[in-house]
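Read through the structures below before going on.
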Structure 1
Amino acid sequence: MTVSKLLDFQQIIYTIHTSDSNKISCLGFTTLTRKLQFVLSKNPQTKISYSDALKASKNIDWDFEYSDLNVEDILQEGIESENFDLEFVKSILDLNNEDKNLYKSNRFGLYLHFENDILKAFSSSEWENSSTKWLRDLNQKMIENMTEEAKQYHRNEIEAMEEVNSQTKAFMNVPNAMKNEYLSLHKNGRGNINFFNLVIAHYTKDCGQDEFLFMNKGRFEKTDDQTFRVGNYNYEFDKNKVLIDVY
């Protein structure tokens, strides 16, 4: 997948490489739509017919190409390139003006914020982030169990959903996913796996004390002012509240 701006078309193009065509190398569409803009052949001498392009288009897995995760990647790339202007985004998305510079797309469940008519930020219009939506599609029961646990310890549903969103985001960074060698070490009595703790304990150690306490609210034992135990592990933080050791 590649998103680029082609001046000849005066719009942003989403290119999809084909693997099952012996003639076509890739197809270019107006991004976040299925409007075909160009076809690139594998050989300059090869003639491409409309039926060839139509056949290749029908073989595209659009649910994957425009999945929640990919849509967010596309929008983020547009933000970084500063080439998603309001006029263009209005032409490809169902935007409803919510405030002066805030628009909502019901199609993708997103709020989009513009400054000087250039897309600057976006966020989900729902409590679930893209990783939670993705994991729910794969394993709804896992999300339900995570949410039920989080609600027992947090003040409200918004905070509980924040924990679940962080857990699913961590899950996407777990090597080998549900076949990871450390899963059993972070499984609690409810049968849930704390993917957040797994990642910081065995891979990144990238965590602040406040974030750790939020993610383990009501489930940690305080050893001293800077050390906390959850399950099989102790998590030690320095005076600046940065995780320094797990044992």
Structure 2
Amino acid sequence: MRWATGVCYFCAMNPIFQILYEDNHLIAVNKPAGWLVQGDQTGDRPLAEYVKDYIRDRYKKPGAVYLGTIHRLDRPVSGVVVFARTSKALTRMNKMFHDRKVEKTYWAITDMRPEPFQGHLTHYIYKDHTRNKSTALERMSNRHSDAKQADLDYDLLASVEGSHLLVVNPITGRPHQIRVQLAKIGCPIRGDLKYGDEKVNEDGTICLHCRSLSFEHPVKNIPVRITAKPPMDLQIWQKYGHLV
């Protein structure tokens, strides 16, 4: 087996994932697209359990391993996921996410180029839990009084062979927010059939990647920035390899 920040962890029983950051309070990994962060009704083993295996192996822990889930990425999304290794870190990180003190940067590939190339989007999002699908409204509606305001900034970073790479900074954290807001302006994310794209990625994922998270360390009070490479095994991401 192998472990170290910035390389992959693997053993005979576990698949590969990359360790991005680690100390006594936090651990961050590059979530492969298609993996669950936490368990759900499918019964598939989630990323959190593999991270516990890593901690158990590295530190020779004989009993249960504590790991707190701070935030999540949708299953078809890749990128930075941070877990807490202590309850103190979990509580403080949860508050930072709630208070919007975590800067989140995503990369998204779309088939349509946004107009204008750079902008701010505000919508009101409600989620249909029976279909696991969100809808973005231009304004509040009496019919959907539980809709919540969603804001993000986007910028066109590059265009290659008919596809377009956007940098997206969500200000709020609503269900499927980036996916549904980009779809609302006519730019569904590549591979995201749920929100209107017509092209399927060969691995069934979508081209949305949590590129980085920046925040003040919950215990050490120092600035932390964690960055993850997109899944370069997918051909469409390879077009933008010069930007990684």
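No value in this document is a laboratory result; all are computed from the given coordinates. Since the model is a prediction, treat every value here as computed from it, not as a measurement. Cβ atoms are built from the backbone, for glycine too; each structure is taken alone.
Before moving on, here are some points about what is shown:
- Given 22.6, 73 for Rg and Dmax of the Cα atoms in Å, calculated: source structure among 1, 2: 1
- Structures 1, 2 were shown, and FRET efficiency 1/(1 + (r/R0)^6) of positions 18 and 106 (r between Cβ atoms, R0 = 35 Å, to 0.05) at 1.00 was computed from 2.
- Computed 34, 23, 12 for semi-axes √(5λ) of the Cα gyration tensor in Å, for residues 34-177 alone - originating structure among 1, 2: 1
- When distance in nm of label points 7 Å out along Cα→Cβ at positions 98 and 194 is calculated for each of the structures 1, 2, the largest result comes from 1.
- Distance in nm of label points 7 Å out along Cα→Cβ at positions 58 and 218 - structure with the largest value, from 1, 2: 1
- Which entry (1, 2) yields the derived value -4500 for helix-only ellipticity at 222 nm (-39500 (n - 2.57) for each DSSP H run of 4 or more, over all residues; to 500): 2
- With relative contact order in percent (Cα under 8 Å, 6 or more apart) computed over the structures 1, 2, the top value is the one for 2, the highest of the group.
- Of the structures 1, 2, the one that 1.00 was derived from, the read-out being FRET efficiency 1/(1 + (r/R0)^6) of positions 66 and 114 (r between Cβ atoms, R0 = 41 Å, to 0.05): 1
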